[in-house]
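Following are the structures in question.
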Structure I
């Protein structure tokens, strides 16, 4: 017995010694004001792959840390990041506690779009605005399109009564001038740019970064008006959520059912994680003027996706994502019949597969970072674009985008006069598109290959920042290489005052395929597009100056941002109809270079946090978008050309207000304003001749209320509801019948609509 006891004692001693040899860090995080523990705070050893998060009780544990000196960081949305220096020694377990202060104005927010690497927003070389998850929650967003309006300089509009496709406009320029990225990768083609905003469910989005002005020096073609970078959610802690929202559209009885679910799982050592999400959306068609033709088309869409990461070593990480989307969309009349039995039918059936993989590696002090990446987005679409019961209007489209590249970042302790960061990279982009309308023997095949390299250096301290860089692109549709330079100056006299001066360039490459032309096809026209022999790329020079000021008046935290911008466009793409027809009987239109245009304006944004319970935010844009010479837009020679760009209001803006008297109850009021603008109204049932219409202004206000209930330990139930477009500010002069101009649409995308929702999370 004594011998057994001695053996057990020896085994216990060995176990204790073994445990003691594995250093651990434990601790908790508390709120400075409330003294309560803060759950789901990210705890990270800076410059390493060691990361975890606090649990529901606000406690955390990091295990098996190698000996050495580290900076340990606690960060969470809504709190100022806190960093402590620690020394980890063998045979020790350290306790490191954090006290975090609310960062209601997101001073410590990290962005990547300004310079292609993680940087605190206030240290970013360019002004980057962020649409976080809170905004999408405030407006009960179903997709990306629903939340983008709530940023200065940004507008999302519906451009078609039939299919209801949306496009985003930045600083007075239409969607063709905006580059849309997925995790900093350019996988959105001309086809995806039309329907893609609604193909991104809100449940997969962590945040959206918006950089206004030219961005071709960083991201290549089309980044003229601005860049929208969609950052997807990463698994951080073990969570799960399911929700359903039911919306009644107008007074018609049409319904929009939206169900979402997601779950996140992270290993106990924080080395691997998995995030799974899904969405099912079924929306009925809506006919506003009771003419039998839709103003809002029907949608039946499903999305399923997965994001994952694995820390291969202490200094390397691999991330992989995959998603699949199926969407059926139909607009026009007689939706219950096959499309060729309707007077107007626009029907699309999308099957989308997208994925990307990234491998990151860095040295111990994080001075050298390297990543390689590959991304692909494959879209296959069956479609019908036709009118007057046309049996020949069935078509199909295959669109493939593949991107691959690598990036290297080196941090200098000092390069000449101050610390610096050098970024260099190469990228290859391939786009294959085949668009077929079988009955009309219409077949467009477009293959684009782009070879790119970029180089930039940023000198940066807390007070000063100076960046110079350039990108070179060899586009297969352009004979010569295109060089896009940029230069940025930042001055922070304090950590609460930022000044920025920026110069950037951009370009837009020519292409034969443009999804917008399907509007003309639905109108009964059979049109093909050719490129002029001497067609050059559109190019731009953009200048901006901004100031970003944070100040506390008593207990009220405020932020005011002012941005002045000017963009000069050269060789703007213009369309003209040719007299001849092609061999298949299709009318031919030619894309050629026009004179140019200028966009000049101002963005103003203000935020105020009056208390923990109440905060407000508003933005306003004033701008002028003018052609340098009056532009022809109608085939009718009696119709006067225009100097002002279409669909660009001089004045537009947004606001949000949120009142949270308790943790379990909240109310919000949000809205957007669009001033008068010039819109094309083509010859149709509504007008005997092409006319340029000055639209009225619109104010679209929304209200939401939400109440949380704790139904089980660690299980929360939320009931919410609200009203969209409270004042029913909706277009009233839609064209009617089979001869309508489906492109004559403006104003808010929804009439007054009621919704209720339920969400369960743990």
Structure II
């Protein structure tokens, strides 16, 4: 429950060898490579008229100009969107590129699945893209909130008041720790602390790749990954500032500015920032944040681009996640329900303070017309200090009747240091009737963290009439663990085209070394692991925009748990079969994906009685169907909808074979739409709303009780005139009280109640 971390020195020698090998391979490449029919070379940096670039990014014909205020507003908005293009997008007539900005909700390209700039309609795997416009229109104030309308995905399983930023679930599996990526490089985590809390305002887009992805990314989770794509410098000067305020005494300021640093446009810059002072739904729990992300792009010549980027985030909050019993939350306790604002800790013993930073660069160099070298490098650091008392259930029937909740307590700190580098060599060539986009990569990562924690005790609390006058006792340390893990991988991928038929083949070999030091027991253990993972897919793109596909993918994930002999466990593994069809209608700005999957996670860690030592006797299978669509049907209209049917079941376990995992609903549905009035007296008025349905879930591993289903309505009203936008977003409009999830008889978590945020934005 207490988030923990560890700090160790980075091992430099393997890193230097890795970089040296890749650099030597690039310099030694002197073979003649045939030029591909379709080139994706980086265009030169140029400054285009905003209307030019915006029209290119929008796939549909632009109506003849009118003099209405709404059309002026739309043109201004599109100009602003075009201004946020990355250097690789700023060529004349260039449209959307992987990782770049999107006008509206419909992204058409991504690099997350393949590490190459590939149209989504040609990507044989399910991937969801959440754009900046969607985040803004839906008023998402966190990464978790931004995922609420994504099929088969939940970013706030534990409720909206979770200041630990936990609860990322993809296709029925918890991906909070193993599935977080920043610009294609994995974000580090300790056993409990991670980087999911990066502010969404700093993201150009959020991309969710569903299913195993180790063939490209190495050690990662079975369910999929979430890739946070940073905002990059622009070729056109722009600016945006906003002020917002609303529920839970929340006040926030944001800014995003950038442009050319020199006349020639070979040096570009961008600075994005957020400052927030606020509270949460839970009493005595702060939600204060400072976030800043600078970036500079340098283009020394037409073939080379390097972007230096960093982010820093500091938070001073409390323990927002309250551990409550089902009695009083899922069902009534003698006719009473615990308020969703209830704080069950002690105000004087409540801390969750985090400081984190990342710094690195992204390099791209065109060796010739068909060969490109890329390098992505980043160093990350995090420090967390926390202390809290949390609910530990009712000790007896008498306590339950009286509402007296027992409590556990812990306090400690964690530190993470991480280094990662990914070297890629991409070639485009033709062999006979086949065209190839081939990618060879060598990557290396080293993460070290240290977790220190002590146990605390205090008295019981009445959840219906709390008295926060309890003292507490420090029972001494129970954890002081340091872990260093290094991972090196070599991967090869080939995207092959034969007319409209395409194939994707990929494989990767990983080598992992893990060292664990138990500083309390004065013991150390080390283990080496290696794994080969593969991926294969086939796809056919019809002229009418329909593209059926089939894919097979594998994953592996090193495990940090220790068995009864004090040995580190072997990695988890995963296998997925996916069949689907994508549809991009001709002449309509829309994308629809239907996918069916069969996903198995093996070597799952279990803790069976009576010893409760970690064992790898578990297996979980997840089968389901996902339907997701995004569209811009007309000028000013955005729609996003999704449905997921996920049948997850434990197939191997000492106790719970045949049971469903907790927190995984069988059905999940969401639909959002918004519209901006185009003409007349109400030109510039925008209104929208959405509905989210989450089916019932089992509340414990034995499946003896269920958490009821929930339906929530969100709403938007906004008005744009000239360079100003005034908006009001309300989530959970009806203020529905419901439980987001239960993990057992002591761990139920409320979802967030009604929240209203008003925002004033000025753009230039």
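I have 3.7 for distance in nm of label points 7 Å out along Cα→Cβ at positions 406 and 462, calculated from one of the structures I, II. Which structure is it? Derived from I, not from the others.
Of structures I, II, the largest value of mean count of other Cβ atoms within 10 Å over residues 622-629 belongs to II. Comparing FRET efficiency 1/(1 + (r/R0)^6) of positions 110 and 478 (r between Cβ atoms, R0 = 41 Å, to 0.05) across structures I, II, the highest figure comes from I. When relative contact order in percent (Cα under 8 Å, 6 or more apart) is calculated for each of structures I, II, structure II gives the greatest result. With percent of Cα pairs over 52 Å apart computed over the structures I, II, the top value is the one for I, the highest of the group.
A short reminder: the numbers here are calculations on the coordinates, not readings from a lab. Not measured: the values here are computed from a predicted model. Cβ atoms are built from the backbone, for glycine too; each structure is taken alone.
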